[in-house]
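Please find the structures below.
Readers should treat all values here as calculations from the given coordinates under stated rules, not as data from a laboratory. Keep in mind it's a predicted model, so treat the numbers as computed, not measured.
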Structure I
Amino acid sequence: MPSVDQLSDAAKIAHQAFIDMSHSKVAHFDRLKAIDALYESGGAPSLAENLELEKLLELHDKNVMAFKTAFAAVTDDGEKQALIQLMS
């Protein structure tokens, strides 16, 4: 498996963007699950909880776009393959 240290600067940025996107996805889904569990037997999330979820989703959306842009900036096919291996 390739090492992140062997990647170009553009590929390193794409790799970090992938990590950021993965973390924001987990944060959003974990909070969503926690809120769902609180109200499993009835009730509804508060305005503050809904706003928190909205902010987490907005952050994730931004991270997805940053990854898409960063990955597109990697022009070397070999580096794209190395990134895919690192993301798997």
Structure II
Amino acid sequence: MTGNVSLLLVYEPAGGRPLTVARVADRRMLLDAAQIAIVTAEQRAEELAAADSVLGEVERAEAGRLRKVLSLLVPELKATEPACVAGLQ
């Protein structure tokens, strides 16, 4: 895959346009952010599933897609997955 992956630090003033303050391409920080995004999506899916099982399944599928996309963009993410999860992809 070609291209660069980076994190943007964005300031969003109330009622104003977002302003990019910084761009970070540190691989360790990208890996941390990807892991946090996946855990957050999985936790949201579990919370929704407690209220609505169908909505929970939809969100679980979205979390799975997020994991797949982020694994493409941050290949180091695959090395941090539990063996049982990595084997399902």
Structure III
Amino acid sequence: MSALEEILARKQRLIAASDAGRYEMARRYYEYQARTLMARKVSNFFKNPLVLAGLGLLALKMPWRRTYKLGGWAWRAWRLLRTIRRFAL
């Protein structure tokens, strides 16, 4: 092989490696974006004033025994939502 052919072959290998790296980066980005989209939808749902008013009304109408259980569940859900949003933003 002449020096020019070696340079062309190396150039083609570098281009192929660059394309593979670019494809891998794009694939990982779209996988990450799909996961964060679901977290954004959930967090936006709980930011809705109607949802917040409904949860407040539900908390007011529940008997006290059930309210304590509901509060524990709400607290766990809130912590989970904060964890999801931390990775989503």
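Things to note:
- At a computed -20000 (helix-only ellipticity at 222 nm (-39500 (n - 2.57) for each DSSP H run of 4 or more, over all residues; to 500)), which of I, II, III: II
- Structure from which -0.55, -0.65, -0.75 was derived, log10 I(q)/I(0) by the Debye sum over Cα atoms at q = 0.11, 0.13, 0.15 Å⁻¹, options I, II, III: III
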